[in-house]
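What follows is a set of structures for review.
Just so you know, all these numbers are worked out from the coordinates, no wet-lab data involved. These figures come from a predicted structure and were not determined experimentally. Cβ atoms are built from the backbone, for glycine too; each structure is taken alone.
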Structure P
Amino acid sequence: MVYSQIAKFTTNYWLRHCHPINLCLHIIGIPLTLWGFISLIKLQFLTGLVDLIIGFGLQFIGHLIQGSEMGEIYLANKFWQNRKNKL
């Protein structure tokens with residue numbers, strides 16, 4: 001069961017990141033976003049915010065180029081659909 005969920009996630013991820021520019025922007029943007037969170041934890045607010053904005057911005061631009069949703073938006077929509085279906 002866990003294997004099938006991982007396989008489904010991986011397939012879906014690659015389908016949403018197959019454009020070479022989108023993939024390159026993610027290779028830069030994801031570590032920068034993570035570094036932003038780490039900087040915020042270390043109370044380096046300015047560096048953290050700048051890194052987060054640039055990191056998420058690069059990922060957003062990549063998804064605009066590819067024409068797909070950002071992962072956070074995709075997950076939020078899935079969450080709300082599942083929640084709505086349970087009501």
Structure Q
Amino acid sequence: MNLDNILDAIEDTTAKAISKGRTTKEVIKLKTEVKACEELINSLYASIGRKYFEMHKEDGGDEEFTKKITQIKNAKAAIEDLNKKIEDIKNN
């Protein structure tokens with residue numbers, strides 16, 4: 001290989017590396033945007049679920065949700081009990 005061929009190979013390799021870096025950067029940026037959209041969707045789902053729960057915590061809502069509402073109530077009661085135990089431990 002002569003010097004021109006070596007320089008051409010280096011230039012070609014450098015161009016490919018730069019292109020790959022740009023592509024990788026663009027893909028990471030797009031994946032970050034996708035993740036942000038997914039987090040927004042999950043937050044909205046949670047908001048809808050929370051609102052439904054608040055609206056139907058007394059009547060149970062649709063049969064499909066009655067069991068889940070009961071589970072949420074039980075979990076909230078368990079949290080309350082655990083927090084009381086934590087306070088008791090801290091105060092002793």
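Key figures
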quantity: Of the structures P, Q, the one that -33500 was derived from, the read-out being helix-only ellipticity at 222 nm (-39500 (n - 2.57) for each DSSP H run of 4 or more, over all residues; to 500); calculated: Q
quantity: Which of P, Q yields 0.05 [FRET efficiency 1/(1 + (r/R0)^6) of positions 15 and 55 (r between Cβ atoms, R0 = 35 Å, to 0.05), calculated]; calculated: Q
quantity: Computed 26, 18, 13 for semi-axes √(5λ) of the Cα gyration tensor in Å - originating structure among P, Q; calculated: P
quantity: Comparison of P, Q - label where FRET efficiency 1/(1 + (r/R0)^6) of positions 7 and 47 (r between Cβ atoms, R0 = 35 Å, to 0.05) is highest; calculated: P
quantity: If distance in nm of label points 7 Å out along Cα→Cβ at positions 23 and 63 is computed and equals 5.5, the structure in P, Q; calculated: Q
